[in-house]
Structure I
Amino acid sequence: MVFNTLTFVVFFAIVVALHSLPLAWTTRKINLLIASYVFYAAWNPPFILLLWISTVVDWYAAQGLVRAERPSSRRAWMLLSVVANLGMLLYFKYGKFLLQNFIAVMATFGVHYQPPDIDIVLPVGISFYTFATMSYTLDVYLRRALPARNFLDYALFVTFFPHLVAGPIMRPTELVPQFERPRRANARQLCFGLALMTLGLFNKVVLADTFLSGAAERVFDRGKVPGLLDAWAGTLAFSGQIFCDFAGYSTTAIGAALCLGFSMPDNFRFPYAAVGFSDFWRRWHITLSSWLRDYLYIPLGGNRHGPLRAAMALMTTMLLGGLWHGANWTFVAWGGLHGTYLLAERGVRKRFSGYRPGPFALLGLGLLTYTLVNLTWVFFRAKDFGTAWNVLRGMVGFNAGAKPILPVIFLSSVAVIVTGVVTAHWCMRERTLESVLARTPPLLLAIVWGLMAFAIVISQGSGNAFIYFQF
């Protein structure tokens, strides 16, 4: 089920109504659990089995970790969780990718291996709920947290529909305690939650799908060689599209949870106003970057064993983070570029440790960051390296004689929307949405809210899935 469909509107209205009834707290949690399974089953009901397996394995693994007295027993329970979760992820998400690369390696040695054709369907959101459930057992193993007190609370943490398929990637310590006591949204929470959902859907349906996706699709998916203007317009269009699409999902999810009385962490903090790449990753997909830091970068050594070890840990983290996004070497290249940027930034910061940029230098560094981030989006969006190289060559003016791809209306839409998004990020760089809304006159808020809702309705979207569902 997709947020931007009438089906979800009806589903969500029923869920909120049931959650508002004067029922026992356990009954209301069971209602939420059933609703979350219905939400997920709308894509492919058999894949609920994967959710059950992950839930049950990690529940008993955590219980075993608490009871185990010997370190070897604790490691065994932890490995059970890791192997079970990563095993499902490797098979369903990376099975074809690994097989294709194995065939290519064999071919280089003159061995032509042709396996039977297998059709593996990627379960929606498997990367997200795998990371969420693994954090549960890893936190218990590392003695950062105690296991959930009852199975219902843990099962609801895994399946809670707002964050289930595309995040934010929740930690058990963030959500499980909220299930321990009765929760129901008050009038202010309900109003703010609905406003966040409207803002999120406006970003997705109006900006990402209606105004930006077409330009990105024409440049990256039509097999044409783009010139300078088309290459930049298509890349900037995707840059705006992926932010509006993914931030739109996260904002809608946070708003949906708030309408039920639950809070979830921010996943985006105006990333296109970042100054430097460490700042970018503190603002972009925050829950993933913190997960990779805590469960990959720090265990690999982090900053504790000298600059060389730290550089290796950082690059490994970013390469695996790129691969997490998709089973394609272009995603690895995307992660590798970000790793390279972060390492270069460390060197520059060390060399100019006493430098404090003024307002104009800050803006210049921010625009440089934004430009280099857009270069990485080429690899993220392109389906293969050939397409990526064509777009990159176009961006530096090397595709001489390329015929125009985008009509003027597309170029104008991209220019207006992307400029608006980046400007809004810079205006909000040191602010929060809550603080701005608190100072805005209620009448103006109502007008803007109504206009966004009207724009969503007249856009008449086809219910396009969010980009991050494929990851």
Structure II
Amino acid sequence: MKLPPSSKNWLTIIGSIIAGINLALIIVLFIISTIFNKANTNLGLFIYIILPGFMILGLLLIPIGIIRERKRIRRSVVKEEDRFPHIDLNDPRHRNAFIIFTITTIIILFLSTLGSFQAFHITESVEFCGTLCHQVMEPEYTAYQNSPHANVACVECHVGSGASWYVRSKLSGMYQVYAVMTNSYPRPIETPLHDLRPARETCEKCHWPQKFYARTLWTNKYFLADSLNTEWDIMLQMKTGPEYSGLGLREGIHWHINPAVNIEYISENDKRENITYVKYTNKSTGEVTIYRNDSNPISDSLLSVSTTRTMDCIDCHNRPSHNYNSPPVYFDKAMLTGAVSKNIPFFKKVVMGILRDTFSDKDTALMKIKDSITDFYKSGYNDYYTRNKDLIDNSIAVVEKTFNQNTFPKMKVTYDHYPEHIGHLESDGCFRCHNDAFKAVNGRIISRDCNLCHNIVGQGKQGMMEYTNIRDNLEFKHPTDIGTAWKEANCSECHKFLY
């Protein structure tokens, strides 16, 4: 079987070589990944995306070279009248070419379909999102693996269902690839993501707010920075829903996303932290109430050009899968579970003193944590250190591990850059709006009363706890005596910088 003269040109030959080599590599790597169970994200990236791309490039060069060569041949002979090519299956040459073209096309279409499906599957995988650009996504991927949503794929929240958002996410991903290749991505990655799909189209596919009625009893244990690492418990009845579940979303914290109401707001710098304007609309009655903060006013001219945001789940649950805990939070959790011993005197105080520093890289941080803690006990508690060296070393290792899970110096990621808006201990959270400063013309205010969201039903040191019944409320008692300062300032004014 002879090939047509037009196929004998360098461009077509080079295209054939490129296509053939890449097809062979695809087949070999596919066999390796299948038989030897060596499948991973990077290998799949080569098999189904990179190598097919080069193979297609080679296939395109083949007809381009043939067309160019045919034009050259026609220019070298007596010019004939231009006409469309025709296929005569009675001609053996045409028939053979048609058979080869048909079989090759079927094979390529089959492989393209299989490859496209696998490429889609790979680009939608958690490993692709979290590990392909390791340094950039290391903080998000690490936090995700330790989150309540660790078994939920990234795309379920970041993309959701439907072709339009899939295309939008891939177009956004093209710029992200460019930013990584040119090393122009911000450190840390800026949030919030303003092009993220609304929570009502993603979160509420599983978290159905109309059915989240019940109140919950929430108990937390803290450890004080004293010689005994003294335990302090606080028990809260969280008013996520009403007292009587039959009332639905008419009361409680989740009232904010009641389908019967609409809450809109404007954030001064679009970071959703410094809020200057709140608009409440009752969809049933048409009632509209506008709240403004006189101490942080927004002008009518700025208001007219500002875009309001409709409140949804993410305005409070803003770190559902990528939460970076502060040192007091992850330390207390480690001590609560027994991973860090509470019998080491002043251990929390020592650790918090070290973690106040900022570090240029993880190796420096881990060295500082280990050396500083060891030096403290060697110099001040040498006998205790000698007797309990293994206990201290094990606790140091846990501190290092939890530090690695929450702080990423290369990306400049720390808990305070990504404040969590649930609560009000280390960020303003609820107090962004609930601060008594937002007032309407009819005299209504957005109240700062903490009892709107929870009742304190128990608090105190172990063995000295005070309790009340579930329908009453204890006045908050600060673990250390700070007088009435806790009533006059937001918790975050101290706790954000306390450790």
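Some notes on this structure:
- Given 1.15 for Cα Rg over 2.2 N^0.38 Å, for residues 208-375 alone, calculated: source structure among I, II: I
- Source structure of the calculated read-out (distance in nm of label points 7 Å out along Cα→Cβ at positions 48 and 400, 6.3) within I, II: I.
- Parent structure of the calculated result -13000, given that helix-only ellipticity at 222 nm (-39500 (n - 2.57) for each DSSP H run of 4 or more, over all residues; to 500) is the read-out and I, II the choices: II
- Origin of the value 215, where volume of the Cα convex hull per residue in Å³, for residues 120-295 alone was derived from one of I, II: II
- A value of 1.6 for distance in nm of label points 7 Å out along Cα→Cβ at positions 264 and 304, calculated from one of I, II, originates in structure II.
- Identity of the structure behind 1.02 (criterion: Cα Rg over 2.2 N^0.38 Å, calculated), options I, II: I
- Structures I, II, by relative contact order in percent (Cα under 8 Å, 6 or more apart): label with the highest value: I
- Ranking I, II by FRET efficiency 1/(1 + (r/R0)^6) of positions 32 and 104 (r between Cβ atoms, R0 = 30 Å, to 0.05), the structure that comes out highest: II
Every number here is computed from the coordinates shown, using simple stated rules; none is lab data. Computed from a predicted structure; not experimentally measured. Cβ atoms are built from the backbone, for glycine too; each structure is taken alone.
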